[in-house]
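Following are the structures in question.
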Structure 1
Amino acid sequence: MRLFFKFQKLICFLFCISPLLNPLFAQGPIELHQDDTAGVLHVIIEGHEAFIYRYTRWLDIPHIWPLYSPSGKNMLVQQTEPYPHHRSFYVADTIKLTGEREVSTYYALRSGQSIGMNSYGPPYRDHICHDKFTSLEAESNRAVIGIILIWEMDGDKRVLEEQRQISIHSLGKGEYLIDMRFELIAAYGDVEFVSDDVHYAWPFVRMHPRFSGESGGTITADNNAMGEKATNMKTALWIDYSNTVEGVTEGLAVFQFPDGKEHRWLTREYGIFGPRRPDEKSGKPFMLEKGKSITQRVGILVHKGDVKTGRVGKRYKQYTQGKWK
């Protein structure tokens, strides 16, 4: 049993129900409720919680969890076997600052202190630290969250800076779109990316088991390819994961924002999926010189219905054109 994460979930529950949460920036259908002591930022859409951004320092990496469907079901899993390092909705990689050892934020959990059989807790030798919010704004049906994160090693050695901007758009009836752009900056020296073609999150989304393909869920690509065998390590513009749970069909799609290059995708029937970098920077070591950066932009559509009734293809086109309805 993972005692650390059981304790973590208890603390998170207590803070979720605490009356001390401050309803900051509450205007219109989107509200941001921040509790810096607990290290959580609640995103509320149309009076219902959409997701929580978790950033307390005793986590291995900041991530989004839970994330709710239009009917209020949690669609993602924070930790599970046999891959306990998967973190719901997250960004991570394996890198090497010139003159230093390799740092794997992808396996950051395993760099922590052993607290039992296959269980780990802080402090972490490899770690992504939430540094600060640069913006927290909500107005009508849109909110913007700006974040600076530091990729660290050995407690306080800075390896990489990450700047992240998350825009949330309410689409009505419980549906919403998360538009996320992150930029990794070699602010502290030359950084080599050394991950293989599979074990990095750019980002990754880990679906809750009840939404997974193993529970009857369907993976669908923009070219109508379906299932892991037809979509894994194949190029796509977007991938949708939908299922009928307790009689209600809902899904989550990840959009690759057009950047002029093809992106292959990792997909798994057990529930994880996400885009790869273009082939020249995926599975092959490459150097990011000091002062240079690498960026990625994706959309996360949380929708009613399956890939067709949820109009995923149409909404991808609208996303690329800056339209959200």
Structure 2
Amino acid sequence: MNPIYICDQGAILRQKSRTIIIEKERKKLLQMPVIKIERICLYGNIQITTQAMNLLMESGVDVAFFSLAGRFRGRLLAVESKNVILRLAQYERYLDESFQVSLVRHLVGAKIKNARALLKKYMQNHPECDIAKEIGALEQVMAQLPDQKNVSSLRGSEGISAASYFRGYGKLFRRELVFEQRSRRPPRDPVNALLSLGYTMITNEMMGLLLAHGFDPYIGFLHGIVYGRPSLALDMIEEFRHPVIDRLTLKLFNKRIVQRSDFQTDENNGVLLTEEALKKYFSNYESWMRAKEENAKSYRDLMRRQVQRLSMAIQQRRDYHPYVLEQ
């Protein structure tokens, strides 16, 4: 099955029999049987007919809507999963302080390990890049995690480690583009633009997996409960941010697959990809997500596996084991 990304501004998504057709200015851009479609992501000014929406919901195809800059706006979903038993267990575990602290400690620990692994691997291949100080700072925070006894202090450790990691990450770019610090809403430079876009894309995929499995994606453990925020999806992508999106972003820039000319500035002085560059990014993102990694599994396979692991951990009240990048 195939995900479809549409960013041709003014395109229209229609339905004919059991087929989805995408047109722009009366020219057919794509035609595909709905049975072959896994999900559809619409970026910017894209129209979709009621008939097409009905077919996609009936077929269980997730449709997500984004701004042209990649900010998530909402999604079109079929009937919610009937797995109420899992949701009840999720609510109970959220109120269980010891379970919540244990789960958050595992999530933060995995994120720091993955950050350290990415930096160490790069320094091994490029010894001229001095990031030993940043790696040492990550190891120091990781060593202190067992002493953190509540979620608030663990969140603080995650924040400290993120600052150290991004100081090191910014030194990994070998081309003319410079990354100094993480900036969001809007991203202020090309590296931040790709990081934000990539994080949004894997959050959308993770949210779809959680909903399909029966979770309530708005009740998280590390990210807590904030009105309108898919906190559980954000929890679950923490272990994938550095191995998936940060590595992809580094590859695209250092191999000059994406360059400064691929970006433009919007009315809010935010930086975003041009429409043509966005198509190029989607192609590379798909190849990256489908590539075989650990034990011949793709990143999508690994994300599905982690959702299943979380389900078992919550229902059986046992430790959750996040994905950790191989050293």
Structure 3
Amino acid sequence: MYSVETFDLTRKFKDVTAVNKINIKIEQGEIFGLLGPNGAGKTTLISMLCTLLQPTDGTAKVNGFDIITEKDKVRKSIGIVFQDPSLDNRLTAMENLQLHAGLYGVPKNERQKRINEVLELVSLTDKANVLVKNYSGGMKRRLEIARGLIHFPKILFLDEPTLGLDPQTREHIWDYIKTLAQHENITIIITTHYMEEADALCDRVAIIDNGEIKILDSPKKLKDKLKGDTIVLETKVDQKTLSKLKSVKSVKSIKQTDGKLYVNISNAEKNAVKILSIVKNVKSLSIRKPTLGDVFIHYTGKEFRDETNNGNPNKRFLVNRI
């Protein structure tokens, strides 16, 4: 039995189709990622899987339970960490977990043991009696993960688990997610717009855009599908130069943005000279292997990336492909 299986799962909001006939199968015990930009349909999809949103059409099974006809059974078997904070800041970590354990029916004789287990798992044992309002952003996220695990769920949904966190804290959260996947032996489903997060954490990744799954595979296999390298040139070129580049047999795709030219090409070390003979006024050049960002471009025709802007690491850009 799959942890999650969807059948033409669809959700429309008036004239907008947020999720369009999605069919996926998620194996038990895997870390599965939904990677896409803001508005791609990630949160809408998991909201249906968690029974928070009714599908317009189609259905899904979560832990073998139908999300339409067996909502209560679905809810009892899953844990959720929402994108927006949902802790009670006026309570301590211990009190938050005690409240949640009671709401989910964890037997009284097991509650304290379980609370201690999840606090240790996220390294918050020494902060158990501190008011949550005094926690850092990373500590709150770890506590939310602990709370999502309190009732022994078979699946844990993490909606943008590191959104708004600094890079160092984000990597620490990744470590906790990997640890709990091994320790708890559960399926973890993550939505994210961070390429490096999907690459570092997920056994398989589904790239989602405009409510549709464009491609699904392991991060390594997704990158291998491009079968080439990426040459990054700091320069600007006109349409005539672009046309010449497109005529080069080894060139697979080209994009230009923010003063840089990205050329996906086979055997870059051998063919870089040919590119430089066409492109002039190059300030710098680098060669790298394909990233999940390159995969996204290849299958959607748009660039999807994050950049820091005035201290905000969550500013997102979508740039049309050339």
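Starting from the value 3.0: which structure in 1, 2, 3 was distance in nm of label points 7 Å out along Cα→Cβ at positions 45 and 173 calculated from? Structure of origin is 2.
Tell me which structure, out of 1, 2, 3, gives 0.95 once Cα Rg over 2.2 N^0.38 Å is calculated. The read-out comes from structure 1. When distance in nm of label points 7 Å out along Cα→Cβ at positions 93 and 221 is calculated, the result is 2.3; to which of the structures 1, 2, 3 does this value belong? Derived from the structure labelled 1. Suppose helix-only ellipticity at 222 nm (-39500 (n - 2.57) for each DSSP H run of 4 or more, over all residues; to 500) works out to -10000; of 1, 2, 3, which structure was it derived from? It must be structure 3, since only it matches.
Just so you know, all these numbers are worked out from the coordinates, no wet-lab data involved. No experiment lies behind these values; they were computed from the predicted model shown. Cβ atoms are built from the backbone, for glycine too; each structure is taken alone.
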